[in-house]
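So, here's a batch of structures to check.
All of the numbers you see were taken from the coordinates with simple rules; none came from a lab. Bear in mind the structure is a predicted one, so any value in this text is a computation, not a measurement. Cβ atoms are built from the backbone, for glycine too; each structure is taken alone.
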Structure 1
């Protein structure tokens, strides 16, 4: 995985949560939802099929360095990783054709 090509693009921010798209060059690797309380709970939805366990570990370490270290009040970083498929707007097409 090219280390310098990973970008976190913030989509939503509330007082207790954030949502990011994780991008590598023009590829959407996944989505990260973070909820801040005494612990930082994160859900990483992995979209890229080409990522090894080592790539995922590297990415989570980068996320922790960029986002978790900033929150001095957090006691721990708890993350759950899911593999998923981006079906995009297909569900909207299905709903329209099946009222």
Structure 2
């Protein structure tokens, strides 16, 4: 799967070093994976929560950070929509956020 805006992850990781190992691990799994649905994706990320038909929420670094990504399974592309702390996540609408 193609990860759109990988640079977004790198920039966030530079500002939040505690998140870097988990973000890089998440990116590596996404880039090596091939999924056809959110249910299929959940098989690789047991802690993932489905936000909508094409969005998932991932806990990063033990839940200290949250990441929302949108998926286009037909094109095999993942779009990072939000990365933030748990407190920042509580202030957004996960279904519509487009931070990046």
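Once distance in nm of label points 7 Å out along Cα→Cβ at positions 33 and 65 is evaluated on every structure in 1, 2, the highest one turns out to be 1.
Structures 1, 2 were shown, and helix-only ellipticity at 222 nm (-39500 (n - 2.57) for each DSSP H run of 4 or more, over all residues; to 500) at -8500 was computed from 2.
Quick check on the output: 32, 25, 23 is Cα extents along the principal axes in Å, derived from one of 1, 2. Which one produced it? It must be structure 2, since only it matches.
When relative contact order in percent (Cα under 8 Å, 6 or more apart) is computed across structures 1, 2, the figure 26 traces back to 2.
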